[in-house]
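Listed below are the structures to be examined.
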Structure P
Amino acid sequence: MRFVVHEHHASRLHFDFRLEIEGVLKSWAIPKGPSLNPAEKRLAVMVADHTLEYGSFEGIIPEGSYGAGPVVIWDEGAFIPLEEDPAKALKEGSLKFELRGKHLKGNFALIRLKGPRTTGKEWLLMKKSDSHADASFRLTAALTLAKRKQLRQTIPPCETS
């Protein structure tokens with residue numbers, strides 16, 4: 001199974017974190033982006049599932065379309081669930097997993113927030129303390145001027161489900 005993180009320059013910059021589970025990309029919008037620092041817990045708002053083909057999408061979503069703006073792959077790689085049934089773990093609100101990407105490596109957890117002011121879509125993405133943890137981690141953008149010049153305006157290859 002795989003994961004992908006899209007850097008999405010829509011009305012506000014955010015990072016779309018996607019995990020391959022049950023034949024789709026389960027997806028969360030992370031306003032501040034993921035971190036390798038275990039002290040930084042990141043809000044991750046669950047959004048609609050995406051088809052697997054969406055994982056390789058890069059381009060500029062045209063104005064007037066949902067999510068208009070440049071989208072590039074910030075990181076991708078292997079997603080190894082540490083749960084026997086990751087779909088069940090998600091439904092229960094706690095998923096532990098390992099990532100093997102260019103930037104994101106090691107063990108992570110997604111924990112659904114509970115409380116009277118939550119909608120059920122709010123999660124925390126947390127880096128676990130392991131040999132890949134980095135307290136000095138600083139997220140760097142993948143969308144450089146040179147990369148932006150390579151992008152074409154295009155509708156994403158699939159609709160969200």
Structure Q
Amino acid sequence: MAKKRAGGEEAAGLIGEKIANNFGYDLVGVTMDKEPAGVYLRFFLDKPEGISLSDCERFHREVQPQLDALDYDFLEVCSPGLDRPIKTDRDAKRALGEMVELRLYKTCDGRKAYTGIFRGLSDAGYLIETDAGEILFPRKDVAVVRRVVDMSILEDETITEQEVGYEQP
């Protein structure tokens with residue numbers, strides 16, 4: 001399990017935010033984790049049309065020379081993913097009307113997980129429309145809220161070896 005490393009994240013975030021803004025990206029998050037292989041400094045980027053590998057490479061080339069004062073072993077620049085946690089107002093705006101899964105720290109009505117349509121985030125908490133109606137979950141009770149990614153559309157698709165550029169010997 002990754003262990004959080006104190007210091008460095010804030011400095012990296014300030015540097016990363018400036019570069020991300022210059023490129024028109026959103027800096028979604030920065031983490032610095034101690035793992036068995038070493039210390040990983042990770043930048044999570046996004047933009048309205050989605051972040052590409054080229055975007056990540058561009059950001060990496062620009063940010064790396066500015067991180068000399070930080071103590072890390074590996075630098076990663078990536079997308080936070082479709083199922084990233086909904087924590088901020090910006091995340092909430094993007095997820096409005098989407099199917100989400102909400103997990104609680106403690107059981108509520110005998111359940112710790114709820115699935116429904118995301119209706120909003122306020123100081124009062126997360127508003128989810130479930131089969132039982134709309135439920136407001138106080139922020140302090142919520143462990144995580146994530147979009148539900150529907151992979152069923154891929155089940156109907158058959159990808160041939162020629163489509164992926166692979167041929168058996």
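All of the numbers you see were taken from the coordinates with simple rules; none came from a lab. Fair warning: this is a prediction, and the values are worked out from it, not measured in the lab. Cβ atoms are built from the backbone, for glycine too; each structure is taken alone.
See the values below:
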| quantity | calculated |
| --- | --- |
| Ranking P, Q by mean count of other Cβ atoms within 10 Å over residues 33-40, the structure that comes out highest | P |
| Computed 9.2 for mean count of other Cβ atoms within 10 Å over residues 105-112 - originating structure among P, Q | Q |
| Distance in nm of label points 7 Å out along Cα→Cβ at positions 17 and 73 - highest-scoring structure of P, Q | Q |
| With FRET efficiency 1/(1 + (r/R0)^6) of positions 57 and 137 (r between Cβ atoms, R0 = 30 Å, to 0.05) derived as 0.15, matching label from P, Q | Q |
| Read-out helix-only ellipticity at 222 nm (-39500 (n - 2.57) for each DSSP H run of 4 or more, over all residues; to 500), computed value -2000, structure in P, Q | P |
| Structure responsible for 27, with relative contact order in percent (Cα under 8 Å, 6 or more apart) calculated and labels P, Q on offer | P |
| For 5.1 (distance in nm of label points 7 Å out along Cα→Cβ at positions 65 and 129, calculated) the corresponding structure among P, Q | Q |
| Structure (P, Q) behind the derived value 2, 9, 18, 23, 21, 15, 9, 3, 1, 0 of P(r) over Cα pairs in 5 Å bins from 0, in percent | P |
